[in-house]
Structure I
Amino acid sequence: MALKRLRRKQSSTEWCELCARALEGRHAHLLDPQARRILCACDPCAFLFQDGAGRYRRVPRDSFFLSDLALDNLQWESLSIPVNLAFFFFSSPAKRVVAYYPSPGGATESLLTLEAWEGIASAHSRVGQMQPDVEALLVNRVASPPDYYIVPIDRCYELSGIVRKHWQGFTGGDDVWREVANFFAALRSEAVTVEEQLA
């Protein structure tokens, strides 16, 4: 058994973290909300948690570009987030919306008042429809004009990993902002455009 685990570590192949089946290409992810840990999973194992039953939640795969969402500077400043990248999601363990932003130390939690969030959530119907824990509003105010997405939570942690890996000095350096731009270019190309749906 130890030899089998060693071979897995030496291989570039990814494995289902529930049944140890080898995974090929793009695969499903599960989230442990309590530990805020993302696990790789094969489709049969991921299907077991499709409806949010049990310890894990299945992370969706689709991303959405909110073409007509716009937050003004006053709304953004009310969130007390020190950078121009952030993501927001409803945390079941915390029983509230939480805000994180990518930093050299990884995903960093920011304080978020309920009043400030309610103003943002009311700005677009799709924001209020996010699945708890596994979908997030990703805000990119580095871009001009800013971009707004509803994305699977693993994409947010992917972005946080990019910032952590490439950050240099006090301002990040050219490399990190080039990688961030590449991330959002890829995200924009795959995201489905969603416009506000008025009742």
Structure II
Amino acid sequence: MHQAIDPADLGPAERHKLTIGTIVPRPIAWTTSVSPQGQVNLAPFSYFMGCHSYLPAIAVSIGSRPDGTPKDTRANITATGEFVVNVVTEALVERMNITAAAFPPGVSELEVSGLTALPSTHVRPPRIAESPIHLECRVLHAIPLGESPRESTLFVAQVVMWHIDPALLQDGLKVDQAAIHAVARMGGPFYTRAEDPFALTIPDWRDVQR
């Protein structure tokens, strides 16, 4: 028998705990952005998904600091409408974790974590050289969620350029997903490895035995 839990009966911390504990695994948007003054920011966010293919688009939700002010990435994307998602691999997970820290203004997450910036093609924020896949993105929609001090913005953005390590490509544009060694977020401090994919073919409904 399942336990029914009404979010209306829970406090914010309890709702957060259930959300990150039940929506798993979550891919990580390791996001580079640039402020209007030119300061580069790098931070990971796991409320992230692909949301369209034919118009290639992704969605990432970015929240606030405990005092209610927008996180730097959220403020930067709101101001500029541009960002880059860099895929996190198992080899990069420790450095990704460093960039999750709340550094004071003026501190470069790239320098502290020993990462290399590469220029992008169509957007101002740089790419992370050590990551095997980069998605240059421009915002299509910015949707406010929640209320201060726990407000977030859901950014729906078009992918305007991919950069992919050629070692991951097979037969043209087929990506060797296991070879990425991607890392995904679980609840609390936990992560998981996305390196054991398996295939299923969707059956014709007429072949399904009832």
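All of the numbers you see were taken from the coordinates with simple rules; none came from a lab. Here the structure is a predicted model, which means the values were calculated and not measured. Cβ atoms are built from the backbone, for glycine too; each structure is taken alone.
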Matching task: 30, 21, 16 is the computed value of semi-axes √(5λ) of the Cα gyration tensor in Å. Pick the structure from I, II.
I
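Assign the value 15.1, calculated as mean count of other Cβ atoms within 10 Å over residues 20-27, to the correct structure from I, II.
II
Out of I, II, choose the structure whose coordinates give helix-only ellipticity at 222 nm (-39500 (n - 2.57) for each DSSP H run of 4 or more, over all residues; to 500) equal to -4500 when calculated.
II
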Origin of the derived value 13.1, 39 (Rg and Dmax of the Cα atoms in Å, for residues 68-171 alone; candidates I, II)
I
